[in-house]
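S.K.: Listed after this line are the structures, all set down as structure tokens.
Read the figures in this text as sums done on the coordinates, not as results from a lab. Note that the coordinates shown come from a computational prediction; the quantities given were computed from them, not determined experimentally.
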Structure I
Amino acid sequence: MYRVVFTNRAIKDLKKMEENVKLRIARKLKEYAKEPLKHARRLIDPKIGGYRFRIGDYRIIFDIDADTIVVLRVGHRRSIYR
């Protein structure tokens with residue numbers, strides 16, 4: 001199982017979200033942490049991050065470092081890639 005670490009920017013993104021969305025994201029992250037590359041998609045433009053998870057209309061941008069998932073950004077699909 002991979003360890004999940006949030007950057008300060010990701011924490012700031014999460015604080016802006018509704019409570020039910022936060023819970024949904026937390027549940028899915030726990031599930032995805034078992035086999036992250038099975039559920040992840042590689043990003044075409046690696047300047048914002050290496051991979052993404054899709055959780056409904058929300059995206060989690062992250063990198064993998066050894067046995068750690070480093071969450072860089074969390075946001076709605078319409079604005080996360082800007």
Structure II
Amino acid sequence: MRELLIGTKTAQPDSERPITCEYKILIQDIDTAVTCEAYGIQVTLLETGEYGRFSNLTVDSARITQLGDLLYRNAVTPCTLRDILEDWI
């Protein structure tokens with residue numbers, strides 16, 4: 001499995017305890033009659049190492065890129081990632 005970094009983002013930068021999350025697209029090769037890739041998402045809270053990881057969400061690279069951008073822009077944390085993905089799917 002490969003990982004593609006979307007970016008890191010600090011939420012609540014003016015508070016006493018800002019949090020920084022790292023956003024990645026997960027890329028897994030699928031070996032079938034036609035080789036393709038399945039994409040997932042990982043969000044890691046850098047201060048604690050806590051992460052949310054979901055593989056095989058889609059085979060559409062444009063769709064996973066849009067999802068990654070949405071998560072990044074809205075500073076989604078690992079603990080809320082599952083709820084966001086349930087709505088997205």
Structure III
Amino acid sequence: MKKIKHENELLKEAIRVGTRYFEARGAGKFEGNDHIDMKTRAIYLLLTKDKVIQPLATKDENVKNMRHKLAIWISKNLPSDHQLLQ
């Protein structure tokens with residue numbers, strides 16, 4: 001797994017966008033004190049269920065890889081001139 005530039009900031013943006021998707025989809029609502037790992041897992045599972053992203057191999061399914069996958073997902077969905085992609 002290759003580290004991508006601005007991965008932590010991309011993950012924060014993925015969580016922000018993913019939370020809106022999660023709630024708009026009617027999958028539930030996150031509370032302010034929910035742990036980021038729980039949000040990451042829930043958003044990842046919903047995106048794979050909806051076939052928005054390709055799931056990880058079962059042996060690679062852990063929070064670290066899910067975070068990376070969400071960062072990649074959001075980087076592909078941001079405008080090409082977005083500051084996090086520079």
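S.K.: So Cα extents along the principal axes in Å, for residues 18-65 alone, computed for just one structure, reads 30, 22, 11; which one of I, II, III is that?
M.R.: The structure behind it is III.
S.K.: Could you figure out which one of I, II, III the value 25 for relative contact order in percent (Cα under 8 Å, 6 or more apart) was computed from?
M.R.: The read-out comes from structure II.
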